[in-house]
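These notes open a run of structures that come right after.
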Structure 1
Amino acid sequence: MREGQQTWRFARKPVIVGSAAVGGPFEASHPLSDDFDTLHGDTWLGQDSWEQAEKVLLEEAANKAVEKAGLTNDKIQFFLAGDLLNQIISASFAARTLSVPYLGLFGACSTTTEALALASLLVDSQSAEYVLAATCSHNGSAEKQFRYPTEYGSQKPPTAQWTVTGAGAAVVAGQGSGPRVTSATIGRVVDMGISDPFNMGGAMAPAALSTIEAHFRDRRLPFDYYDLVVTGDLGRVGHSILSELLPRHQIAIPLERYVDCGVLIYGDDPAVQAGGSGAACCAVVTYGHLLNRMRAGELRRILVVATGALLSPLSYQQGESIPCIAHAVSIEAE
């Protein structure tokens with residue numbers, strides 16, 4: 001049912017019965033490596049291009065999530081997925097392999113929670129019993145499309161972030177054992193006039209603020225309700241900005257309970273400059289690290305707010321500013 005203006009509250013509390021995170025060699029050398037189901041030793045994965053490798057990452061995460069749910073692909077009613085590449089080719093080509101009814105999504109780096117929110121809505125409305133939600137990104141393919149090919153070796157500013165090579169997937173079900181999705185808040189597009197593709201954190205932070213504000217307003221929850229409020233990939237720059245904006249807007253979330261996936265995934269590594277990004281950033285941290293902590297009893301309630309910059313190479317080349325969005329999903333332990 002709808003609660004307030006922008007939020008769905010799920011009466012059935014759909015269950016995440018299986019989840020998986022797959023990563024590349026760079027992710028393997030950083031703090032959350034133990035939370036991945038599979039880590040690859042090279043970025044090519046035996047393929048002829050990074051785009052083909054990205055598709056394989058998504059296939060692996062999807063298959064592993066279904067396997068961990070104790071299911072087979074023929075039991076999945078819908079596959080909801082997206083990525084960063086033109087015409088979401090990684091998701092569409094993976095859907096061809098998985099042979100599951102498919103709905104392609106594009107929310108840029110907010111696709112993780114967009115897919116999870118819609119999967120939960122399908123299950124809650126009894127339109128499906130099992131839905132697979134997933135997304136992916138690849139450092140080589142994303143950098144080539146949106147900025148400069150990695151092999152070009154261009155100098156990046158300190159605000160730039162490192163696109164995660166990986167994929168995350170979750171199976172959402174009407175019943176079973178696991179963390180439950182209790183609500184989702186759908187964000188509005190926010191554009192503060194930033195046009196620099198090397199400053200995604202600064203561009204997306206206001207969108208995260210808008211959605212967080214809407215979520216607590218619609219749900220009428222105390223600001224300390226969640227053990228963690230987690231943004232998707234604002235990185236260090238966006239995390240700092242949002243940390244300043246929240247109290248200014250009377251959103252009294254304890255700042256020690258606010259973390260960002262783009263900061264968590266690579267820790268303090270200066271090589272990534274402002275932190276991690278990419279559609280896989282929130283996906284692998286949520287479906288790996290955060291859900292593992294929930295299953296271990298360390299966390300009971302989390303609000304995941306994945307952020308997305310809705311630009312394209314074409315819009316950037318035409319001098320357009322960057323529209324941004326954020327979607328929030330609340331996940332609670334049984």
Structure 2
Amino acid sequence: MNNLPADKALPIHILSSCFKNTVATYKFYWFISIIESIEKGNHVIDKQSLFARMVANAWYTVNYFNLSFGVQDQFQNAIKQIIEAEGLAVDEKKDKIVYKLISSERRETIKTLRHFDGEVPYRFLSPWFSNIKGYKQEIYKSSQSFTNDCLYAVDKHSVIINPKWISYLTENSGILKAFCYWHLCLYVQKRNPNVPDIANKLFKPPHRNSLLKPRKEFWDIVIEKTGPVKCIYTKNLLHVNEYAVDHFVPFAFVSHDLIWNLIPSDKSFNCSKSDKLPIFDKYFDDYFELQELAIKAVFRYSPKNKLLLDYLTILPDLSVLNSLSKEDLKNRFKDNIYPLITIAANNGFGYMIE
């Protein structure tokens with residue numbers, strides 16, 4: 001995704017240069033928002049609606065996955081202020097966020113959105129006006145006549161798409177958004193080098209995977225063969241069909257359902273735990289005891305169980321499982337879990353309340 005679709009009649013090389021040397025995510029989210037508006041048939045677009053879409057597109061990445069966009073990027077602060085002002089949920093639906101922000105008359109929300117007005121509409125056009133060194137009003141004025149075949153004209157309130165670009169943007173909208181998200185992913189990865197699965201954290205997933213399979217095909221086997229297990233949080237005994245499956249390290253950080261991070265827990269506690277981190281020193285030993293019991297039980301009673309393959313990141317050769325000392329196996333789990341909890345905490349995930 002390094003190159004945009006070619007077009008002999010348009011200065012595609014200038015559009016590509018808009019995404020070079022970025023120090024914030026604004027240009028990515030600005031262009032994605034423009035494309036989304038064009039897909040809806042809008043060619044004269046109110047700037048506040050674009051700023052609203054920018055915020056909505058960054059919403060889940062910032063709020064749910066707690067990714068950092070860097071010190072110069074104000075999305076985190078903007079979204080925090082908007083949550084407080086508008087009463088929107090952390091996992092709010094995108095369409096509701098856009099509608100709420102477009103229609104908001106709260107001064108603090110309008111002020112927060114206006115921050116982006118001074119950052120991105122004219123800066124995005126600057127490659128078309130290399131002779132104008134960052135003067136907002138001059139770029140606004142020059143854009144009115146679509147000088148140098150610039151992408152759009154911009155004034156105080158609106159963005160008007162250059163008619164020459166409409167067909168190109170419409171026909172290639174999917175590719176253009178993919179290009180943008182690819183480079184956004186690279187940008188975010190550099191600022192979150194130890195966070196897994198960045199690409200899938202740029203969007204709100206349409207749904208979470210069901211945990212029925214790890215329950216029925218793994219933990220039920222463990223409980224049926226070894227007896228009820230204790231919830232590591234409440235110490236209550238858990239029987240088949242009387243437990244929830246919990247991500248030890250929150251899904252919002254690991255973004256997967258691998259069995260080494262899943263444990264049975266008390267249903268009521270699982271609801272209250274949400275995306276909080278377990279305190280390592282308090283819960284790791286009990287977590288490990290459950291995992292050791294589980295992997296050995298399933299390895300014994302269901303050796304061809306495909307979920308055992310999830311453990312290969314911890315134990316590349318499962319055949320040595322029973323010859324390993326307990327301490328060696330525990331250290332392998334510790335080396336896997338401890339960095340995840342530490343990095344998640346450094347990225348803003350809170351710990352469970354004692």
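Tell me which structure, out of 1, 2, gives 1.00 once FRET efficiency 1/(1 + (r/R0)^6) of positions 102 and 310 (r between Cβ atoms, R0 = 41 Å, to 0.05) is calculated.
Only structure 1 yields this read-out.
Identify the structure, out of 1, 2, from whose coordinates mean count of other Cβ atoms within 10 Å over residues 198-205 was calculated to give 27.0.
Among 1, 2, the structure yielding 27.0 for mean count of other Cβ atoms within 10 Å over residues 198-205 is 1.
Assign the value 15.0, calculated as mean projected area of the Cα convex hull in nm², to the correct structure from 1, 2.
1
So FRET efficiency 1/(1 + (r/R0)^6) of positions 118 and 318 (r between Cβ atoms, R0 = 25 Å, to 0.05), computed for just one structure, reads 0.00; which one of 1, 2 is that?
2
Out of 1, 2, choose the structure whose coordinates give relative contact order in percent (Cα under 8 Å, 6 or more apart) equal to 25 when calculated. The partial results should precede the final answer.
On the way: 1: 25; 2: 16.
Corresponding structure: 1.
Assuming -15000 is helix-only ellipticity at 222 nm (-39500 (n - 2.57) for each DSSP H run of 4 or more, over all residues; to 500) as calculated from a single structure, say which of 1, 2 it is.
So the calculation was done on 2.
All of the numbers you see were taken from the coordinates with simple rules; none came from a lab. Computed from a prediction, not measured in an experiment: that's the story for all the values here. Cβ atoms are built from the backbone, for glycine too; each structure is taken alone.
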